[in-house]
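Each value in this text was obtained by applying a stated rule to the coordinates, not by laboratory testing. Here the structure is a predicted model, which means the values were calculated and not measured.
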Structure P
Amino acid sequence: MKNLNELKINEEATITLIKNSNLKRRLMDIGFVNGAKVKLILKNIGDNMRAYQIKNTIMALRLNDSKNIFVK
């Protein structure tokens, strides 16, 4: 199991755990749930942001937030 921020460009993984409870609720509302496929599209956009594709949507997350999402 690794953190979401460890993915390489165009690498796809499955979400297994979201650690931060405050973050978890917000991410679940936009599709970041256990079992969902997520793919890294862009690194280092803006101020430590990364863009991920999930359920045909591209979403930017802060690097610190992506460290609390675990994938396999």
Structure Q
Amino acid sequence: MKQGITCSTVRWMHIVLSIPIIGYIYSPFEAIPQHAPVTRLVFLPHMVLSGLLMWKGHAIRRLFRHEGNR
């Protein structure tokens, strides 16, 4: 896959996964316990991983690319 398509996909995944977290933060206090497990176990880890890929994705790809040449 081309670099531009990969970056765009990760960026949109990060944006879409942040929407439920924003809803969790701004929801009424009574509704927080209903959304907490899903937000903490699904959306937050995926958003963190996509953020790390956007930040250090070039280094991770380089690491795995050179690892196959050994």
Structure R
Amino acid sequence: MMVKDMTVGELQDLVRHTIEQALDEFFVDPDRDLEIREEIKQRSLESRRRRETGERGIPAEEVAKKLGLHRVC
């Protein structure tokens, strides 16, 4: 079938499908088939628990200082 023979709806479906394919290719997750180590799962859950209870972490300025980063403002 040629584009000139398509209805507006068919052309819209073709464009929508083409865009979805392009986005799927562009945003592919390179880690999608990898398994998360138990240690990482536990650290993530602990971090989430601390956030939910309102516990504060290391201030960003302190982290930047330790990394030798300078404030840009």
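If percent of Cα pairs over 17 Å apart is computed to be 74, which of P, Q, R is the source? Mind showing how you got there, number by number?
Working: P: 31; Q: 53; R: 74.
Considering all the candidates, the number was obtained from R.
Given that helix-only ellipticity at 222 nm (-39500 (n - 2.57) for each DSSP H run of 4 or more, over all residues; to 500), derived from a single structure, equals -18000, which label among P, Q, R identifies that structure? Please list the in-between numbers first.
Working: P: -4500; Q: -26500; R: -18000.
Source structure: R.
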